[in-house]
Structures are given as C-alpha cells and as structure tokens.
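Following this line, the structures themselves.
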Structure 1
Amino acid sequence: MKISSDFDSGNILVQDASDPHKVLLAMRKDLNSDHFQWFHFHVEGLTPGARHDFSITNAGQSAYSHAWTGYNAAASYDQQTWFRVPSRFDNGALNFGLEPEHEQIWFAYFEPYSRERHAALIERALALPGVELQASGRSIEGRDIELLRVHRHGSANRKVWIIAQQHPGEHMAEWFMEGIIERLGDSTDSELDSLLQQADLYLVPNMNPDGAFRGHLRTNAAGQDLNRAWQSASAERSPEVLFVQQAMREIGVDLFLDIHGDEEIPHVFTAGCEGNPGFTPRLEALESEFRQRLVDSGAEFQTRFGYPRSAPGQANLNLACNAVGQEFDCLSFTLEMPFKDHDDTPNPRTGWNGQRSMKLAADMLGVVGQMVDRLR
C-alpha cells in the first residue's frame, strides 16, 4: 500500500500503514498556523473486495473538533465522481473504511476543486460574451487572483460582487462559482439577461490560491485568515484581500456575497450584517426579502439554522461581509454551505457536494435578478 498527498490540495501524514485494517494517519497544520481540518490523500495498492480501514488520529485536536460528529468522508476512484464513506468519531480519531472496488482511491474532507480546474474555469469564463479580466492580483506565493467582470449592457449601473474561498479548505465555494459561470453560458436565459441589463457582476472565483494548493483549511501562506483581515489588509500578510478592497473602492459595491463552507452545521444558510453600526431598516428589509425569495425559489436553503445574530453595533468588522456592508451601505451576506449535508434535503450517498453547490449558485443568481432594481 502506498499513501501520498504530494499534489494539489493534498494533506496527510502517514503514521503507520503496516496494517491495512487500521492505517494510522494525521492531518498537517496550515503553514504558519495552528489550524487544521482539511485532508486529501491518494491510496494505491488496495485489494478490491477486502476491508481497509483508516484512522485520522488527530481529528480531536483540529480547529473544529465538534464538527466530526455526523460527518462522513468523501471518496473517489477517479477524482470525478465522489461519494461518502460511513465514518465515525471515536476517542479523538476520525475512522472510516470500505471494501474498495478498485486498487486505488482518493479520500478528502470535501470534493476538491483543483487548480487545474480553476484555470479551465477562468478560460471558459473569458470565452463567454461580455466577460473580461478586470484585473489580476497576486497571492503571497505569486499565484493569480483573477477578478472577472461580466458586462453585457451599457445600461447596467449596479455592481454585484461575489467572492469565494477566502478559507481555502472550503472547496464548495469555488464549485459555487462554477455554477455562476455555467449559468452565464446559457444564451437563452431571459432572467439572467434581465439581471445583466441592470448590473455588472464582479467575480473572484478563488481568493486564496496558495492555501488551497497547499491543502490548508483556513489560512494563506502567511498563516493569515483572510476573512479576519478586512480592517488590516497588507501587502505583506494579506495581499489577496488588499487587491479586492482596492478594486471595490475604485468600482463600487451594491451587493456583496462572500461564499463559504461551515464545518459544523448541516444546513445551507446566510449570515448578514445586523450587528453593523450602519445597519438600517432598509438593509434589514433587503436581507429578509433575499432570504425569503431564496426559500420560495425552491433552492436548497433554509433560515431556521445558522449563526447567532450579532447584537446591534457589535459586529466583527474584520469579516468581509460586515466590512463591505458597512463601508458601502449595501446588502451584504456570507453564504455558508455544509461540509456534511443539507439535512433539509439529505443525500446520504454524496452529502453536500460540488453539483449541489453549483445548483445553489444558479438559484441565487435568480434571486439577485429579482431584487437588483431595489438594491439602492
């Protein structure tokens, strides 16, 4: 048996692989940070039909140790079709196993979104009508951070921003962005055309390419949590945030969506700006309408479960959602998708996955289109 993680988004340390019935593993910390929770590794030399079991022994010391309860690991034989493997959290270890159908398999915390797929997504987007590379920033390690502009009508006077994967282990976020771009490719979509008559879209498909490539959970190559840097962005520690902030200030923002994944809560939900000093009844009404329209659309979304509401004036303005909402006096949301499943419409075979993230993106664009004329 050979276990490896020396590839894009790979992360695992092999402790003992001598017994295929109990392979002992550990997750590696983010560079320059104590955060860890993401894993992604390849196993070769399996015996099809024979039982193989794996134990990630340091799961109990991970960033969100309570999140393992009810979680099932993702697996794939071909890196194309991913399924869930029954898992259990016992005595501080995440344990899972199966009787494989093939001699090799990949395991991951969530269906990964590779840098290769990212490059293909950008190329695909730029081939669409009205899509251009507005600007390109650079990560600490020199990877591109593309800002795409979607402009199809000269009458468009609203600016809708969507960014994804500030937290690099939250790969569902870039799957969501692929769903946005896929819908942009439908030339017969009258609802989308109506939106683009009124608004330009500004899209950042991956805010943290270094962390994603390195197999981080939470931080960039400097160990900085980008979603805690929106009041202190710097070229040294968070150039990714600095790049997007500067572009926002040049262009303006009328609606902001920051796309994330949540380790613990098995539901899709949003967090808004109710704790901002500048939160007004106008913004409260827009938040409520946006959520209700998304529910009414039939999207995989709900409003019962989520984060506790911030008290008035007590928002953490280091977070992108709060910082942008406050600075631009606009409707601003953090969207959270689960690493587990959306328990309102569970799918035990896949859990929440890339395809469901893409579908949610298409549904959310529809809601943006329904509300774009009332953003100001």
Structure 2
Amino acid sequence: MEAIRRYWYKAIEHLDGPLLTIALVILGIGTATVYSATYIGLSRMGPQAVNLLIAFSVMWMVAQVPPQKLLRFAVPLYVLGVILLLAVWLFGIKVNGARRWLHVGVTRIQPSEIMKIAMPLMLAWYFHKHEAALRWRHYATASMLLLVPVAFIIKQPDLGTAILVLAAGFYVIFFAGLSWKVIVGLIAAGAAAAPFAWTMLHDYQRKRILTLIDPTSDPLGTGYHIIQSTIAIGSGGIIGKGWLNGTQTHLEFIPEKHTDFIFAVFSEEWGLIGNLVLLLLYLLLIGRCMMIAANAPTLSSRLLAGAISLNFFTYAFVNMGMVSGILPVVGVPLPFVSYGGTALVTLFLGLGILMSIHTHRMLVKK
C-alpha cells in the first residue's frame, strides 16, 4: 500500500488541484454539450474521448518538466512552426478555399496551432535572455518575431488563429514592459491604416464584417450563422429549455453546432443562468492562472504564464462575442467546450505549462 501511495503521489505531485478541477468542470459541461449537439450521431464521442486522453497525457508530461527546461524548446519549436507554415504556403492542402493543413504520413496537421504555444514560449525566452538591459530594439525584434508567423497564418487565410497567435505574442510583449504610450500609438496607427487593411481582406472576410453590422442583408448566406445563433441564445431565456431539448440545435438550424457555435447550443439549453455559471467558471480559471503568473519566480515564467492566462480569456471572449453577434465570425473554439482535437491538446498543453511553473517554483534558486 505504501508503494502504491508513493507512486500515486509521484504521479500527481506536479498537477495543480484548483486549476485542474476548474478545467475539468468546464470540460464536463463541454462534453455534455457536445453530446447534446451530436447525440443523433454518436460517432463523434469516441474520437473526442481519444482527444481527451491525448490532451491529458500531454498536460501531465509537460507538468513534470521544469520551466527552465521548457525554455530550451522555445527556439526549435518556433523555427519548426515557421518552417511548417512556409510549407503550408507552398504545399499545403486547400479545403473550402483555405490552405491550412499539411499531410504528414497517414494524417494531416494544422501547423498554425503550434504557434499558439511556440509564440509565447519564444518571446518569453527572448525577453529572459535580454532581461538585464531591455531596449527599444528588443521590443522591435520581438514584434518582428511575432508578425512573421502571423502574416503566414493570415495568408492561409485563417483570421481566427491569427488573432489568437497575435494576442499570445502581444501579451508577452506587454507584460515585458511595453509602454502604454506605444500601445495607444499602435491603436491610433491601426485605426489610420484601417482603410488600407480593408482592401487587403478577402471577400468573405469583408462580408463577415458587413454582416456583423446588418445580418439581415444576407439572411441565407453570410448572415445565416449570426441570425440562427442569436435566435438560439434568445430562445433559451432565463433558465433554458433543458439538456437535449434545444429546438434550434436538433432541428439543424445552428451551423457548426459542435465546434465554433457550441455556445449557442449551451445557451439554448441552459439559458441566462447557465451562461452566468459558465462565465464564472472561466473567471475562476483565468483568476487561478493569473495567480500562478503573479507568483512565478522568474521573468520568463511570469511572461509565459501571463500570456497563456490571457489567451484563455481571448479564446472565450472572441467565441462568445462571435456567437452573440457582437464580433465577426472568425472560427475560434470555445475553450474546453468545443469539439476538436488539436485545439484541445493546445489548451491542455497550456495548462501543463502553468502547472509546471507553479509546482516547480520552489526549486528555482533565488
């Protein structure tokens, strides 16, 4: 019994209980919602179980590795990600007008997902390396390291992933001490460049923005997603229609109901009260992540933990805003709720990094 106890303790000693508990509760809600969205065809639940097993394994393995060792993978992972993005641009598979995937053996991968972790890891390593004497040139170099992969991802085009990668990198640069004056200047410059940026957008991206302003302008085309999702959210009322009882969901009105628009399914079935509970859970998750970031012992771990924490916020905010009709449709999953393999593994990889930073903090020499 003593040997079993020691083995069990060794297996879980680097897992953060509060963080894992909150994530599992959200995951349980997500699994129930995915089941409701796809219960007529249960074929998706088996693959999702495999996705969860892989995600948990990745989280556990990463949590065992000290943050200092994780930083050693920053440059190779970033370089690999950029090379794969270049390969996608040259040889990628085009699906529905977007070139985002590469064939690797018997399967295909989406290299842009790698950058969601590689980017904050790379920038955290870079600022840690120059911690003693940060100058403007370091922020400029970090910005270039960020913009190169983002440009490749936008070219695919994949605006949703580009936003997430850009946000992850920006958070690191911001926490590294970027001046508010510079941020305000960048916002002003972005506003001034908006007309030029508009000409660079693809036709379908322009339609999404115009549809956001007036979904009824194309109710059976680009406005269909927003109209049906907002109907589902509104029909849920205060307490919702109950699990498995969503009419918009099961009459097949909601598009992509188990992935990008799963929040509409959840809202219809659980109503305003369910939404408030889910928001509270996300706040608890992000709050716990920020506590880990605040207590991190080194600059690199603080930057990395802070970026991952706020990236969870970005995921949730963009998805809920998109489904609610206050942001353009950009294809961002709801964290720990939407069906999917690559995004789920990326999210749990982020949790593993946070757990590594938290549980190894006492081992760092002051």
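A value of 4.2 was computed for distance in nm of label points 7 Å out along Cα→Cβ at positions 48 and 336; which of 1, 2 is the source structure?
Details: 1: 4.2; 2: 1.6.
The structure behind it is 1.
Can you spot which of 1, 2 the value 0.05 was calculated from, given it is FRET efficiency 1/(1 + (r/R0)^6) of positions 192 and 240 (r between Cβ atoms, R0 = 25 Å, to 0.05)?
So the calculation was done on 2.
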| request: Tell me which of 1, 2 gives 64, 59, 43 when you compute Cα extents along the principal axes in Å. | output: 2
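Have a look at 1, 2 and say which one yields 28 for relative contact order in percent (Cα under 8 Å, 6 or more apart), as calculated.
Matching structure: 2.
When P(r) over Cα pairs in 5 Å bins from 0, in percent, for residues 24-127 alone is calculated, the result is 2, 10, 13, 16, 16, 19, 14, 7, 2, 0, 0; to which of the structures 1, 2 does this value belong?
2
Could you tell me which structure in 1, 2 was used to calculate FRET efficiency 1/(1 + (r/R0)^6) of positions 200 and 280 (r between Cβ atoms, R0 = 35 Å, to 0.05) as 0.35?
Values: 1: 0.90; 2: 0.35.
Only structure 2 yields this read-out.
For distance in nm of label points 7 Å out along Cα→Cβ at positions 32 and 216, which of the structures 1, 2 scores highest? Don't skip to the end; give the middle numbers.
On the way: 1: 0.8; 2: 3.6.
Comparing 1, 2, the top value of distance in nm of label points 7 Å out along Cα→Cβ at positions 32 and 216 belongs to 2.
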| remark: Value -8000 of helix-only ellipticity at 222 nm (-39500 (n - 2.57) for each DSSP H run of 4 or more, over all residues; to 500) was derived from the coordinates of, among 1, 2, structure 1
| A value of 3.0 was computed for distance in nm of label points 7 Å out along Cα→Cβ at positions 136 and 168; which of 1, 2 is the source structure? | 2
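Throughout, read-outs are computed from the coordinates displayed, never taken from laboratory work. Given the structure is predicted, the values throughout are model-derived calculations rather than measurements. Cβ atoms are built from the backbone, for glycine too; each structure is taken alone.
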